[in-house]
Structure P
Amino acid sequence: MPATSRFKNAENDALFEAMLALRDLDEAYAFFEDLLTIKELKDISQRWQVARLLSEKKTYSEIAAMTKASAATISRVNKCLEYGAGGYTLMLERSKKCPLADPEEVS
């Protein structure tokens, strides 16, 4: 992963430090419910689910059927997995112990 992100600035540092201070899922839900709109959270969650499914070698059509993600979203996530900063890959490795959410519950 690059030492310096192209998004690095004081405001993002403060946001990411706040995220790192979250202690459990309840705190995360409370923080993100206040921080994001429902649509923003659904979009971010969908991208994460797409990344997990791509890492499991699911096809675009399988992922679209499971997540309702557009081909553009799936392609964008795949591009980040292949050529991005390495954040998805890092977190996929760290979260392997977490089961994938039931796609029926994600919609």
Structure Q
Amino acid sequence: MDIRTQRLLKKFKESKLSQTEICEKTGITKGALSSYLKGRYFPKQQALDKLAEVLETTVDYLMGNNEEEFTPKFKILARNFEKLDEKNKNTILKMIEVMIEEEDDNPYGKEEK
């Protein structure tokens, strides 16, 4: 399997989004997304840009050009997190855990932002 298809599948599984949700967020048809995930063909630039955004990664990562899969927004978050003292880091981590638990307990799914 092509590295690009492997990476697209990896990010799709990590996202925990359904194919329908990805199609709704990107405007890509279900048939096209299915073909991308099966490696029949790879998305053109416009679709690739949308997939990278929804899957919270970079186009370069999906294209197999580098190992970096983090978005610029995540990199900024990580840099700022590292500036915190241990007490504040632990507070942030606990807050994230609570938010994830609340999302998991929500019977109506993830809230739209």
Check: distance in nm of label points 7 Å out along Cα→Cβ at positions 8 and 88 computed as 2.3: which structure among P, Q?
Finding: P
Notebook entry, point to check: Which one of P, Q has FRET efficiency 1/(1 + (r/R0)^6) of positions 16 and 32 (r between Cβ atoms, R0 = 25 Å, to 0.05), as calculated from the coordinates, equal to 1.00?
Noted result: P
Note to self: Given 24, 18, 14 as the derived value for semi-axes √(5λ) of the Cα gyration tensor in Å, which of the supplied structures P, Q does it correspond to?
What the structure shows: P
Note to self: Quick check for you: by relative contact order in percent (Cα under 8 Å, 6 or more apart), which of P, Q is greatest?
What the structure shows: P
Next item on the list: Given a value of 0.55 for FRET efficiency 1/(1 + (r/R0)^6) of positions 24 and 72 (r between Cβ atoms, R0 = 35 Å, to 0.05), point me to the structure among P, Q it was derived from.
Entry: P
Item checked: Structure with the greatest value (metric distance in nm of label points 7 Å out along Cα→Cβ at positions 40 and 64, set P, Q) -> P
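Only the coordinates and a few stated rules stand behind these numbers; no lab work does. Please read these numbers as outputs of a predicted model, since none were measured by experiment. Cβ atoms are built from the backbone, for glycine too; each structure is taken alone.
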